[in-house]
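Some structures to go through are shown next.
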Structure 1
C-alpha cells in the first residue's frame, strides 16, 4: 500500500484516523532511536528510515536514485507494518529480536522476512523497537548490505 504524500510530514498527516496516534508514536520512537546518519525520508513511495546519498552515494542497488533503505513504516489494510532490513540481513539480530519479543508483548509475533505486523495498535512494543533501532549503526548497515550484495 503506497503512502499518501510526497514528504514525511504529508505521509504522517494522511494516516487513517483510527491509527494516527499509534503510527505517530511508533514513528517518534524510531526517529528518537535512529543512530547518527540515518534519516526519515520517502523511500519507495512510503515512510522510510534511510542512509542518505550524502553518506552512501551509490544508493539502493535496485534503484540507485533512491537512498539506501534501512527501515520503514506503513499503514496497511489490517495492520501497521514495520520493516527492518537489519533483521532480514543479520540472523543474529533476528534471533535477538525473536527472543526479546515475548518479554515485551503477550501477543504472538507476526513477522515476515523484514516485516513485523502490528494489528493491535495499543500493544506495540515501543521499547523493543527503540532497542532494535539502536542495534546497528550506519557503518554496520552499509558494510552488511555490501557484503550481501557481493554474494
Structure 2
C-alpha cells in the first residue's frame, strides 16, 4: 500500500521551483489568515503601504506599483475609500486621472495590518534564525529582481 506520509517525491523535494511554490502557498495562507482577522485582504495592505510610503499617487501608478490590473485596483481603492482609509479625487492637472491619498485612519489601518503581516512572517520563518532569515530574503530578492528584469517589469 502506498503512503503519502513520507512526503513528496525526491525530485520535487529537491526542486527549487516546487519548493518556492510550496513556501509561497504557505506564506499566502498565513498572510490571508492574518488579514482576515482584521476583515482585510492582502491587497488592502499592499495599497495602504504603497500610499503610506510614497504619498499621493495616481490610481494607475498605484495599480502598477502593487501589481494589480485596472479593474482590481479600482475595486480595492473603492473598498478602502468606502471605509474611509483613503480619498480618491480627480487629478487637478489631468482630470481624466484619479489621485489617491491615504487618510489618517488609513495610516492607522496600514500599521495594524503591518503588524499582522509581521505575525504571518514570523510564523512562516519560525524555523530560521535571524541570519538565515536575512540570507533567505537577500537570495529571494535577487531571484525576483533577476526575473523581473528579464520580463521588463522591474520592481514597478
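Read the figures in this text as sums done on the coordinates, not as results from a lab. None of these values were measured; they are calculated from a predicted model. Cβ atoms are built from the backbone, for glycine too; each structure is taken alone.
Given a value of 29, 23, 19 for Cα extents along the principal axes in Å, for residues 35-82 alone, point me to the structure among 1, 2 it was derived from. Clearly, the read-out refers to 2. Given a value of 4.2 for distance in nm of label points 7 Å out along Cα→Cβ at positions 91 and 139, point me to the structure among 1, 2 it was derived from. For distance in nm of label points 7 Å out along Cα→Cβ at positions 91 and 139, the value 4.2 is produced by structure 2. Taking percent of Cα pairs over 17 Å apart, for residues 11-58 alone as the criterion, the largest value within structures 1, 2 is that of 2. Where is distance in nm of label points 7 Å out along Cα→Cβ at positions 43 and 75 largest, in which of 1, 2? Between 1, 2, the highest calculated value is found for 1.
So helix-only ellipticity at 222 nm (-39500 (n - 2.57) for each DSSP H run of 4 or more, over all residues; to 500), computed for just one structure, reads -11500; which one of 1, 2 is that? Traced to structure 1. Given a computed value of 3.9 for distance in nm of label points 7 Å out along Cα→Cβ at positions 99 and 123, which structure among 1, 2 does it belong to? It traces back to 2. A value of 0.94 for Rg/Rh (Cα atoms, Kirkwood Rh), calculated from one of 1, 2, originates in structure 1.
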